[in-house]
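Heads up, there are several structures right after this.
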Structure 1
């Protein structure tokens, strides 16, 4: 995902709109909203995504103690605006060691969250049992938001998904034990509403999970 736009579903190369198609095209997945190249985390990079997106840009705020913002990515182009957003954060895991979290907000069918979750997707519906009570809850933009465990994911991560502000919300955590963070009722802020507080976000090194989930 570094250097040039890529497919949100597989990370493969995409073709820009041209004579034969007015949308971005992946050879495998057809029409897609391209993921823009990932750049090192900074308040400026975060601001670019926040100002062009059409979907929420979620971040735990305040961040858990010792955690840092470690990257941002978006799916979409200048014409469509951002149709999916990804925010990475890293810090001390609840059981020791380092934990990593990726939060994805996206429109139906974009497929970015499923890629980080490690499932076929593009949406989590068939991997969640919403007839059972939710396994986690977060406060997203001030609203209690239930999240369900996503099944069928690789053993190295914990994945939860639900709906917030009319969009899919995915939470993907490495290692799997870091999923315990989701039982603490995290407070998620849509950074589009953060205003001047955006300048206060502490930045760390770029998370490799953004590049190779």
Structure 2
């Protein structure tokens, strides 16, 4: 039996009386201590708030730490292979971060690419335009920007049935996205499904977008 869903007119306005003030931080145990610090500092432009031989606090805003990295013995590096495979089938799949706008998201993409980090998957889920990455231990992160400016627009899109037909997304080319954004193409246009894709190339959407890498 399907669980009852939130009424569409409550989207964007509903707030549980038990809703936390904020998500405070993410804690990562790793045998790739310095690699992890570099990855998260690059992704978020984070600064080190405190560090010693055992752990490191990273912050990217007013909070004293948004990411804590705990150093584990080097032999435990082998466990990261099981982590990469295991999360594809069970447990927490990923953690998602929302950015202010498409320009900011693509600045992160440009920064990560320059540092040698590859995007695992660039897709438009309909609700959001997203980039997926994995940290040095295979923990997956989703970086996203909302596609709709208002709850009303989102409600209309849900009601259209498009999300029911394809709730996985339509892939986009992040290099082309960045190029078109710099050329002045409006964000609203680039956040439509099917945008920023090479002309004449078959689109990758829905289940066709799922493979061992993107799973």
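We did not get these values from a lab; they are worked out from the coordinates using the rules stated. Keep in mind that this is a model prediction, so the values were computed, not measured. Cβ atoms are built from the backbone, for glycine too; each structure is taken alone.
Each of the structures 1, 2 was assessed by Cα Rg over 2.2 N^0.38 Å; the largest value belongs to 2. With helix-only ellipticity at 222 nm (-39500 (n - 2.57) for each DSSP H run of 4 or more, over all residues; to 500) derived from the coordinates and found to be -2000, which of 1, 2 does the value describe? Structure 1 accounts for this read-out.
Among the shown structures 1, 2, from which was the value 0.10 of FRET efficiency 1/(1 + (r/R0)^6) of positions 41 and 161 (r between Cβ atoms, R0 = 30 Å, to 0.05) calculated? Here the read-out was taken from 2. Looking at structures 1, 2, which one was distance in nm of label points 7 Å out along Cα→Cβ at positions 17 and 57 calculated from, given that it came out as 2.3? Here the read-out was taken from 1.
Looking at structures 1, 2, which one was distance in nm of label points 7 Å out along Cα→Cβ at positions 81 and 113 calculated from, given that it came out as 3.2? Clearly, the read-out refers to 2. Quick check: 0.60 is what I get for FRET efficiency 1/(1 + (r/R0)^6) of positions 89 and 145 (r between Cβ atoms, R0 = 30 Å, to 0.05), calculated from one of 1, 2. Which structure matches? Clearly, the read-out refers to 2. Given that relative contact order in percent (Cα under 8 Å, 6 or more apart), derived from a single structure, equals 17, which label among 1, 2 identifies that structure? Of the options listed, only 2 reproduces it. Taking distance in nm of label points 7 Å out along Cα→Cβ at positions 65 and 201 as the criterion, the largest value within structures 1, 2 is that of 2.
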